[in-house]
Structure 1
Amino acid sequence: MRNDERRELLHDEQTLWRDLPAAIGSARRIDRVELKVVLPNRYAARLLAALAPAHANQRRIYYLDTPALRLYRHGLVLRARRTEGGRGDLALKLRGPGAPSTSARRLRLRQLHVELDALPDSMLWSLSVTQPRRWSALRPIIDRDRSWCRVLTAGQRALLERTLGAVPKAVQSFGPVLAARYSGGGTPFALELWRYPDQSRLLELSVKCPPAGAARRSDQLSALLRELDITVPAAQTTKTARTLAYPCARRLKRLD
C-alpha cells in the first residue's frame, strides 16, 4: 500500500471505537448509543449484498438554521425529516464532544434523551428531543414561515432558549438531502445512503443499542468490516456536519 493511501485509513483495527468503554464509564446517564462509520461509496453494493436488508425507506432531510448557522455554531442541530406516507418528525439536538453538563441534564423534559454517537475515532454526545409530526405540520418551516416556532414542542423550545437565550425569529432550510435507509433482514445494522444535489453521496453504516450492549455491538461491527474487507477512512464526520459544510449548502436546489 502506498504511503498516501495508508494516511487515508485508520492506523489499524484496534483503533476502532477504542474510546467507547471510557466514554460510557464516565457518564452518569446514557439512554442510547449509536455506533456509526462513514465509508467510501464503492462499498455500498458489497454491504447491501451482505446485509440483505428487508426494508428500504426513502426520506428527505432538511436542516434548519439561521443564514449565519447560529444554531450549529452553538452546538444545536434542528432537523426536519419527511418519511413515507406523509409522516415526519422534528428533532432538536444539543451536540458536543463532552458529556452533557449537570445543568443541561436538569432540564426536566419528558422527551429529553441523552445519546452517545460513537464514531470510530471520536465520541459525540447529544441531548435530544424528537417529536413525530405529520409533514403538513412541518411544511411551514421549510417554506420560511415566520410562525415556524409554533411547531416546536415545549421541550425543544426550552432547549433552544437555554442554549441561545431566545428562539430565533426565523430560520431557513438547508436541503433537501435525499436519503435511503436499509435495515432489517435479521441484522441489527442499518445502511444509509445520502445523495446531494450534485449527485455526490455519503454512505454510513450504523447500529443502535443500549449502553450495556455497546461493546458487543462494536465487536460485531468491526468483525463485519473485517469480513467484508472494508477499510475505514480516517476522515470521519457526521451527516449533519457533512451537509452544513457542503460547498453549496445555502443554495441547495429545492427538489419538491
Structure 2
Amino acid sequence: MPQTSTYRQKYFAILENPEILDYGTYLNCDRLLDCQKPLNELCNADELQFQIVHQIEELWMKLMVYTLVDVLEYIQQENTHRVVTLMKRVHMIQRMMIQQLDLLETMSPKEYHQIRLQLGNGSGQESPGFRSLLQLPPDLWTEFSAHYLTGRGKTVESIYDSQYAHDDSYVVAESLLEFDEQLQKFRSNHLFLIQRSIGMGSKSLKGRAVELLEAGAKHRSFPQLWDIRSAMTDSWGQEYGKVRDSITPDKPQCPFHKAIDESVD
C-alpha cells in the first residue's frame, strides 16, 4: 500500500464518514458503504475493488432471481409481452455482470493471491446469488413446456422447424436460450479470469481441481433448445446434401430456392 499522505487522510476520512442525506438514507448508504473492510485494514490496494465487484455481482443476481420469479408467473399467465420484456432486463444484467469481470483482470496474480488468503476456506462456488440462480432453469423449463409447448400442442421441433411461425412459443423459447447463452458466457469468462489469476493447474480453495469449473462453463440449462439446431442442420443436410454444388452462372440458385420453384411449377 502507498504511504499515508495528506490526500489519503483527507479522502479516506470522507469515504468512511460520508454525509448521509435523504437519498443516502433511502438507499441505506450508511450500511451499504460499511459492507467493505475498513480502508486501513485492506491487505492491498486491490482488495476494495475485489470486494465491491463481487458484492455488486451478488446484488445483480438477487435482482435476477427476483425478476425471474415474475417471469415464472407471467409464463403461467401466458403473458408473452411481459415475459419477453422482463427477460430482456435479465439479459442486460447478465451482460453487465460479464463486463464487470474485466475489472478483476486489472489485478496482478501476486495481488490476487494476497486477497485470496483473506477468503479463508471460501470460494466463488459458495456464492449465494449464483447458487440461487441455478435453481431457476428447471422451473422455467417446466412452466414454458406446460404453457407454450404441450399446452398448445407444440414441440420444440415444431416451433423451430415444421410449424415455424415466429410466434409466442418461439420468442419465449429464444428469450430462454439467450438467458442460457449469457449464463454460459459468464461462467466461461469467469474461467478465463481464474486462468489469468491462479492458473488452471492449481487447486481451488476447496482443494478441488480448478478444471472442475470447466464442466460448469459447458453446462446447458435448456439443452432441447440447443439440440434442435443440430437436428435441423442434420435434416437439411440429408435433404439438400452435405456437400452442395457450387453456385455457377448456369446454376445460380441454391437447392432450397430451387425446390420452392419446382414445387410452384
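Laboratory data are not the source of any read-out in this text; all were calculated from the coordinates shown. Values in this document were obtained by computation on a predicted structure and should not be read as measured data. Cβ atoms are built from the backbone, for glycine too; each structure is taken alone.
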Source structure (of 1, 2) for helix-only ellipticity at 222 nm (-39500 (n - 2.57) for each DSSP H run of 4 or more, over all residues; to 500), computed value -20000: 2
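When Cα extents along the principal axes in Å is calculated, the result is 86, 43, 38; to which of the structures 1, 2 does this value belong?
On the way: 1: 54, 42, 37; 2: 86, 43, 38.
Answer for the origin of the read-out: 2.
Quick check: -0.45, -0.76 is what I get for log10 I(q)/I(0) by the Debye sum over Cα atoms at q = 0.13, 0.18 Å⁻¹, for residues 90-161 alone, calculated from one of 1, 2. Which structure matches? If you can, show how the numbers build up before the last one.
Values: 1: -0.45, -0.76; 2: -0.66, -0.91.
Going through each structure in turn, the value belongs to 1.
Please state which of the structures 1, 2 yields 1.8 when distance in nm of label points 7 Å out along Cα→Cβ at positions 74 and 186 is computed from it.
Details: 1: 4.9; 2: 1.8.
That value comes from structure 2.
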Relative contact order in percent (Cα under 8 Å, 6 or more apart) - highest-scoring structure of 1, 2: 1
